[in-house]
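These are the structures, in structure tokens.
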Structure I
Amino acid sequence: MTTAAVGAPRLSAAEVEHYRREGYLIHNRPVFSPAKFGRLQSHFEGLLGRWLSDPRMRSPEHMDVPHFMDPALFEWLLDDDVLDLVEPILGPDIALFSSHFICKPAGTGKRVPWHEDSAYWRGRMEPMEVVTVWLAVDPSTPANGCMRVIPGTHRHGYSEYEAIDKSTAVFDSEIKRTQFDQSKAVDCVLAAGECSLHDGRLIHGSAANTGAMRRCGYTMRYISTRTRVTDLGYAKGFQYYLARGRDHAGNKYADPGKINQAWIDAHKDGFPAGH
């Protein structure tokens, strides 16, 4: 695959229109060159080994904000190959908000309840315009619990949630089934190296991984720099980064060349589960 030029949109007008109408897009094309993606896969395996050996860490479904402790990940998070997917949706001024490896082990990977990402950030950013690039580190299929989306639900705002049993799920709450039509769910089937994109307000989830193949995805989350991040007190030490262009909202951005020591110092007994 040829690397896209800086600022060269990688989505067609029809794809952008589909994203705006349905709240998601399945991009069945490689995000990175084979060599660059191979380096990410290799880097992830090393990170996973360190994560699982650290008693402070949660299960591999909860590898949240790994870039805070591992700045090498910015090689991919701030890469033009990714930003050129996001720019047609957010515009030329982009900030990296977060990232998260969600790795479901074969046979035991927990299901992700139906939810909207925006529920975790309500009241903390304005406007709520978050694009998630969900990069398949492993192949992602119905057999190993691929992500499923409910098209068009990003237009309806925030849903009502109810408590659920967390022993078999990643979260302890889920959108009430009366809030959406599960029969309209679409499977986001991806080969390793491909991605989907979804709006932060879109209802989505995934089944448990009962199959024989691991399912890992890397969620890379971006906002326009016109979005004002107002309150991240729920996660002391949280940082975000200018990815492209310039700021328009008075946000303060961290240095991607440094580890987030404030985050590490604030959570010495274990890192909070984020999204």
Structure II
Amino acid sequence: MDQYVREVRLRPGDDEARQGYPFTLPFIRSLKRLALHPKVTYLIGDNGAGKSTLLEAIAVAFGMNAEGGSRNFTFSTRPSHSVLHEHLLLVKGARRPRDTYFLRAESFFNLASNLDEMQRESGGALGPYGGVSLHEQSHGESFWALFSHRFGGRGLYILDEPEAALSPKRQIAFLGRMHELIEMDSQFIVATHSPIVMAYPDAWIYEFTWHGLERTTYEETEHYRMASEFFADPAAAVREALSGREPGRRRRAKDSDAPSS
């Protein structure tokens, strides 16, 4: 498939306008050319490193609503998105997506309220979501209604922490649903903290560090290593947490004891 977005770049020539947040974030220097996978690209890293800021900017630059939804959503509860989208250049493929959607977990409540308002005004708004108000479902059920009913394939889906409302079982099911949509010519860009959600085979993973954006592999992510360490010895990991020691300290100590090559 010819992907819908091939690369994300900073527009040249407006350095003077790039003052203050978000241009102080380290990942900005890596945006000269950020290539995206035709199927799945993951953005991972610590809180505050800029994952959601970049994801939001990509969605808005493509024409989606900053608080979530497709290009047909225009509601705004509290404008809080950065100006980064104004400085982005999206290098697009020859094909255009039939479907687009931006899931922003933190503002999904606002999107659900907007859908209810649209349903009251003209009807039919909830049909693509399974016909039931998202507010009348649990948080996890409403997310799953979005994935299973609203997403229809041949789409560009930009998801910010889709695991936020999903149980581990549902996160695994999400991988299956994502694969179905990829088989229907869809492309995903996903910001996540979940080692389950980021396990899609052969995806590209970009880690936000304080040095910029770095491409990594699934097994090299801190999420995978810490989850593996925890499940290898849960009691020891809990003792470490209760003692106030920094998570991952045992692993780093083991790494430092290893002979240098």
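If Cα extents along the principal axes in Å is computed to be 45, 43, 40, which of I, II is the source?
I
Kindly point out which one of I, II the value 2.5 was derived from, the read-out being distance in nm of label points 7 Å out along Cα→Cβ at positions 15 and 63. Numbers along the way, then the final one.
Values: I: 2.5; II: 3.4.
That value comes from structure I.
Identify the structure, out of I, II, from whose coordinates relative contact order in percent (Cα under 8 Å, 6 or more apart) was calculated to give 24. The read-out was computed on structure II.
Here distance in nm of label points 7 Å out along Cα→Cβ at positions 159 and 215 is compared for structures I, II. The highest value is that of II. Looking across I, II, the calculation of helix-only ellipticity at 222 nm (-39500 (n - 2.57) for each DSSP H run of 4 or more, over all residues; to 500) that yields -5500 traces back to I.
Laboratory data are not the source of any read-out in this text; all were calculated from the coordinates shown. It should be emphasised that the depicted structure is a prediction, and the values quoted were computed from it without experimental measurement. Cβ atoms are built from the backbone, for glycine too; each structure is taken alone.
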